[in-house]
Structure 1
């Protein structure tokens, strides 16, 4: 979950953070981590009313156990 001034910025920061986390956890490169996320995750808006917009990336639990051993 990341908060930033714009939804675009928050989205980019969220995805970049999770890509690095998954890459490190699975020992895969950035391209493969992005491909994996595109198949199993959803970017969701948590709030847009405050000056900072908040985005979260949701991954179903059935995949989390495999990703983060």
Structure 2
């Protein structure tokens, strides 16, 4: 999965569906203020996701947990 950075500094990637069609994924970074306020929480989440869940499942689990904050 190749990741590119667009003009707005968002990460853009493509995912191929089972039928061969493409889905474009645009990832917007968290604002600096949010990261600064929650740096310990985000750091712990990042560490736990990749050590316990793995790189494939980590983004999905992270999204679910961030919705609960």
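Using distance in nm of label points 7 Å out along Cα→Cβ at positions 16 and 40, single out the structure from 1, 2 with the greatest value. Intermediate values should be presented prior to the final figure.
Numbers: 1: 2.4; 2: 4.5.
Greatest value across 1, 2: structure 2.
Thinking only about relative contact order in percent (Cα under 8 Å, 6 or more apart), which of 1, 2 has the largest value?
1
Identify the structure, out of 1, 2, from whose coordinates mean count of other Cβ atoms within 10 Å over residues 32-39 was calculated to give 15.0.
1
When Cα extents along the principal axes in Å is computed for each of 1, 2, which one produces 36, 22, 17? Before the final figure, lay out the partial values.
Values: 1: 36, 22, 17; 2: 39, 31, 19.
Label of the originating structure: 1.
Rank structures 1, 2 by distance in nm of label points 7 Å out along Cα→Cβ at positions 8 and 24 and report only the one at the top, that is, the highest.
1
Suppose helix-only ellipticity at 222 nm (-39500 (n - 2.57) for each DSSP H run of 4 or more, over all residues; to 500) works out to -10500; of 1, 2, which structure was it derived from?
2
None of the figures in this text is laboratory data; all of them are computed from the coordinates on show. Note that the structure is a prediction, hence the values are computed from the model and not measured. Cβ atoms are built from the backbone, for glycine too; each structure is taken alone.
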